[in-house]
1. Taking volume of the Cα convex hull per residue in Å³, for residues 68-219 alone for each of P, Q, which is largest?
2. Comparing structures P, Q by mean count of other Cβ atoms within 10 Å over residues 116-123, which one has the largest value?
3. Hey, log10 I(q)/I(0) by the Debye sum over Cα atoms at q = 0.27 Å⁻¹, for residues 308-355 alone derived from one of P, Q reads -0.92; which structure?
4. Out of P, Q, choose the structure whose coordinates give Rg/Rh (Cα atoms, Kirkwood Rh), for residues 100-315 alone equal to 1.10 when calculated.
5. For the read-out helix-only ellipticity at 222 nm (-39500 (n - 2.57) for each DSSP H run of 4 or more, over all residues; to 500), a value of -12500 was computed from one structure; give its label from P, Q.
6. Taking Kirkwood radius over Cα pairs in Å from the coordinates of each of P, Q, which one would give 22.7?
7. Once FRET efficiency 1/(1 + (r/R0)^6) of positions 108 and 180 (r between Cβ atoms, R0 = 25 Å, to 0.05) is calculated for all of P, Q, which comes out largest?
8. With relative contact order in percent (Cα under 8 Å, 6 or more apart) derived from the coordinates and found to be 13, which of P, Q does the value describe?
Structure P
Amino acid sequence: MKILYINHYAGSPEHGMEFRPYYLAREWVNAGHEVVIVAADQSHLRQKNPVLQGKTLEQDIDGIRYLWCRTPRYDGNGVGRVINIFGFLFALMRRWRVLKKTFTPDLVIASSTYPLDTVPARCIARDSGAHFAYEVHDLWPLTPVEVGGMSPRHPFIMMLQWAEDFGYRNADTVISMLPCARDYMHEHGMAHDKYHVIPNGVVLSEWENEALPLPREHDELIYRLKSEGRFLVGYAGGHGLANALDFLLEAAAQLKGLPLAFVLVGDGPDKGALVSASRALGLTNVHFLPAIPKRAVPSFLAQMDALFIGWRKLPIYRFGINPNKLFDYMMAARPVIHSVDAGNDMVREAGAGVSVVSEDPTAIADAVKQMMALPAETRVAMGEAGREYILARHDYRVLARRFLEACRRDAGHND
């Protein structure tokens, strides 16, 4: 099968996130399919953007054919990003006129977070006689309306809504990363039988390879805390408002005096404010450490007795959550303290820890005390249950196969 994967923000091991298009495409290539990923050269998600000398750049990455399109530079979520989006869409259609002379896809996937790429993707699919799949990451424009506070009557929001509805009506298959969005999508034009949930996943080889050791600063602190007999609750990831770490600090204030330490690893826009808040609360049981390489994260997680992940209380989460951080936690086989209100809860489903409501410091503190009181063997069993849950449901080798099976089933054949 020949697959055209359109993802504005697609990344790679060379460029950084987002990784989902790369992981799926790599599995398809390994299975004998031919994959072309079309992406923009500018993305706020990547650590490193490709350098183009002309309007496009073609690059082979692990057998995947990447076509990078030149787009305007931008910062933040203002007008510059909107201009960049339209720059990519126009570049995509210009590039298609050249690409179709040598490449006729059997499957065209629109997968750019925002739904505007559904229109050119549908045109390309019709031009090629290909199957059209709409891969939904987030619900746009509902997310910028409910989370970003934009008016549903804003012209750009109304355009996004039209494009999202267009995608649901015209896609042959809808692949949702959100497990509880079927009814919403149906209300916006999707036939119920087009809906398939293919969540994010893990790459087992990344866990089977030897992890990098922790930096000396991290190793020495953890050693000292363990020698003092502290129960260690870890967090690894971004330090931003969305991660609800301010509520974790308030919970830590209620746990002063217990043989307990919170170890927070990472960076982010709100780390300075969190450090200041910790000092203001007089917290000696909270320790902030710098970010570490991705390959060193398993070494950190393995040293913790339990792991914390928290969420804001946002209505948009009613459609489900799909966090890569939680996959890492569960793959590390450590019990999880999950502060969440969402349409799904993998920790509860797997029996992998303790789940409590979001934005409630007392509930978080109680969950920590509950975790500390459990026998060690019970915590081990929770961790193992989480790992088995991820292995059974979130291996990218399985997800890539399910993705194509869904498209074939909707197409009514199994070739």
Structure Q
Amino acid sequence: MAGPEKPQLVRALGRWTLTALVVNGVIGSGIFGLPDDMVRFVGAAAPWAYVFAAAGIAIFMGVFAELGSQFRDAGGPYLFAREGCGRFWGIQMGWFIWLVRLTAAAANANLFVVYLGEFWPGATAPAPRIALLVLLLGGLVLTNIRGVGSGARLSNILTAAKLLPITVLVVVGFLWSGPAVVQPHVAATPASWMNAVLALLFAFGGFEAALMPLAEGKNPRRDIPFALFSGLLVIAGCYLLTQLVAMRTVPDLAGSERPLADAARALLGPLGAGFIAVGAMVSTSGYLSAQLVGVPRQTYAMAERGDFPRSFGNVHPRFRTPYVSILIWGVLVLALAIYGNFLWNAIISAGARLMTYAVACAALIRLRQLRPQADAFRLPAGRLVALAGIALCLALVWQMNATHAVVISVIATIGTLNWLAVRRAPPG
């Protein structure tokens, strides 16, 4: 007698929800701290760094658009690497993506508390900080366990909410009739340009989380390319325009600790600075919401294929969500957020992203050989674009420091041990 049928995930994510996940997965805390760094690197030429970085990230988005359009299962980059390059590389990709997203989410959770400290200085004290992190992450976890629809709606709402203060700042900044500020001259070197583009490529990263819940996507072949390229236009526009406004309104922008808050203060006074601080809190919580929709679907997919503990693949019988993956993800983010500060988590996160992009480019080349007739979006000159992506990754690797090298080695070792533990078991 057959047992009860296993609950299945629900296909509820359309193209606009996926676009919101792309935007939410990228725009988190970085937009509120980038302008001063860019001026410090390349001075008045900072807007061009955004143009170059957007062109670079478009290479990787194009690769992921073709890969994502071929699949209707959960997993995202893990699934692409597994199908294109084999089980070993799939598991490696899974671990790199998972740990990158865990630490990036923990960094954003910490920044939420930091920005709240603008209104309630006691928020950053140890006990209130832990309580706030529990409330923030606990609420998001419960919302997402109760259904992908509710989690997606929350992500959509927070996407709109996070773009509102940025839009207001940009509009007021360009209508401002006060004297424009001239930033001090910076003699940019090739190394400083490379550092600027490298920092922005990391800031543009995170879009891959939107590809993880494809088992709940309505039409991935049509919707994934639309979501990625539409999201890129919104993200690049937000980054570039806020940079221009900050450069126009904040004297000595390179020395600012909160560049967008200082820009809002110059335009609208203290209320403007508070408005942007609220926007930063909404932005970080929106980022966390998008991660909760996407990232647990990767560990769900790995468990489904026998590459991770089977419990991660459990689907809630009522809500039809991978509740174990969601709950464990939330607990681990909370632990990392409590243990480390923003900078600690950001350093751990930054070193692994290039690895994931390079493996994805290799997977595209291999899948074109394995599936020449696949019913999928085809990136023009896709093999050449993928090779260019691999070359760009190799060029940027040379900018990495010893900390990044240690992190990459540790993650690769964990992934290898995982592969050794499951390699003799039949794949799911």
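1. Q
2. Details: P: 22.1; Q: 14.4.
Result for mean count of other Cβ atoms within 10 Å over residues 116-123 over P, Q: largest is P.
3. Source structure: Q.
4. Details: P: 1.10; Q: 1.01.
Working through the options, I get structure P.
5. Answer for the origin of the read-out: P.
6. Details: P: 22.7; Q: 21.8.
For Kirkwood radius over Cα pairs in Å, the value 22.7 is produced by structure P.
7. Structure P gives the largest value of FRET efficiency 1/(1 + (r/R0)^6) of positions 108 and 180 (r between Cβ atoms, R0 = 25 Å, to 0.05) among P, Q.
8. Values: P: 13; Q: 35.
Answer for the origin of the read-out: P.
Bear in mind that the values in this text are calculations on the coordinates, not laboratory data. Quick caveat: nothing in here was measured; it's all calculated off a predicted structure. Cβ atoms are built from the backbone, for glycine too; each structure is taken alone.
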